[in-house]
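Quick heads-up: structures coming right below.
Every number here is computed from the coordinates shown, using simple stated rules; none is lab data. In this text the structure is predicted, and so the values were computed from the model without any measurement. Cβ atoms are built from the backbone, for glycine too; each structure is taken alone.
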Structure P
Amino acid sequence: MNLNNFLWVFLGGGLGSSIRFLFSQWIIKSDQNVIPLATLLANVLACMIMALTFRFLSPLSETARLFLFVGFCGGLSTFSTFSLETISMIKCGQLSWAMGNILLNVILCLGILFFAFRK
């Protein structure tokens, strides 16, 4: 394993995770069970960064790719959190909210990347 590559992923991941944390602090938490907006925002932003980079800055150096895609977008995108939150909604009997959460995350994120790869 290349230590420099590891460090670039580590730095990008720390930055992405920190921004994800800030999103969750900025979005007001309420007692209402609604779609987790901080997670949706993080997932959509990570996909937009990837899409814009592929569309306008490709190809990237390996270092930039490791930092931005593997590290930053990997730390920012919260698919594991999305999954846990969705399962929690289902367990609480909020199936319609869970389905809405799934549809919004999948449609928006895949849609953004789909449009980036159009020719």
Structure Q
Amino acid sequence: MGIDAILALAGLVIPPVYDFVKKKFIKTENDSPERTLGILADTKPEVMPQYVEALAKWTDSKTKWFNRDVIEGKISMGVANWRASIRPALVTAAIIHWTISILWNMPIESSVKASEILLVSEWCGERLIMK
């Protein structure tokens, strides 16, 4: 029971702590395409057209990769629903599994129980992060 409580607390506390540390102590990069364009405009304006063209191609390739399962400009509802339902379905399945094991007095294997505890507590911990 002690390891279960430790796992639950770890899953609940780690996401907000990680988010806090990332925001407070890890500096974000100050480089951006707009800043690079500003520097190029001051130092080498003759290479700006090539930079803008390369940046447009790079952005287009990232967009195509991200939207690789998009058909005719719209993501299919099946894909959108599947993406949105994976974690809630797993959390619900874990809670149902616990309920069944308690009601019918069936022990759960410790590794499965630990995985389910981490899954549920980590999901709840992410809900604590204020965006």
Structure R
Amino acid sequence: MVKKLLHTRYRVSDLEKTVSFYKDVLGLKELRRHTSPRGSQLVFLQAPGSEEEIELCKFDESGPVNVGSDITHLAFEVDDLEAFAKHAAAKGYPLSDGPTKTGSGGMIAFVDAPEGYEIELIQHGK
């Protein structure tokens, strides 16, 4: 049986631009990087307060990266959605949707990461 989720992988074309987004815009910590036996360049990141990791993978031999719209996204909790939106916009990543109030008194918004992956930001109600 499965014990726990360890990581989620996203394949990318521009590894350094994507790593920069996750570190500089979202504030994730880079844990490690290496090249796999088949030649994939891998970078593992983690959000504060989380156990699960995000694996970014650059493997040109697999062909172009085609991210389908509305297929998948990552969701992160933020303390202050308005402050995050200003920070992200200053780094060149304005919100792509929202902020939208939720029924529980919180707010959600979205920002587009490099490569076309969508990131959801959730501020819980007080």
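P, Q, R: which one has distance in nm of label points 7 Å out along Cα→Cβ at positions 54 and 78, as calculated, at 2.4?
On the way: P: 2.4; Q: 4.1; R: 1.3.
Label of the originating structure: P.
Consider the structures P, Q, R: one of them gives -3500 for helix-only ellipticity at 222 nm (-39500 (n - 2.57) for each DSSP H run of 4 or more, over all residues; to 500) as calculated from the coordinates. Say which. Don't jump to the answer; show the numbers that get you there.
Details: P: -23500; Q: -26000; R: -3500.
Only structure R yields this read-out.
By the measure relative contact order in percent (Cα under 8 Å, 6 or more apart), tell me the structure among P, Q, R with the highest figure. Don't jump to the answer; show the numbers that get you there.
Numbers: P: 41; Q: 60; R: 23.
Of structures P, Q, R, the maximum of relative contact order in percent (Cα under 8 Å, 6 or more apart) occurs in Q.
Consider the structures P, Q, R: one of them gives 5.5 for distance in nm of label points 7 Å out along Cα→Cβ at positions 14 and 46 as calculated from the coordinates. Say which. Please list the in-between numbers first.
On the way: P: 1.9; Q: 5.5; R: 2.9.
Of the structures listed, the value fits Q.
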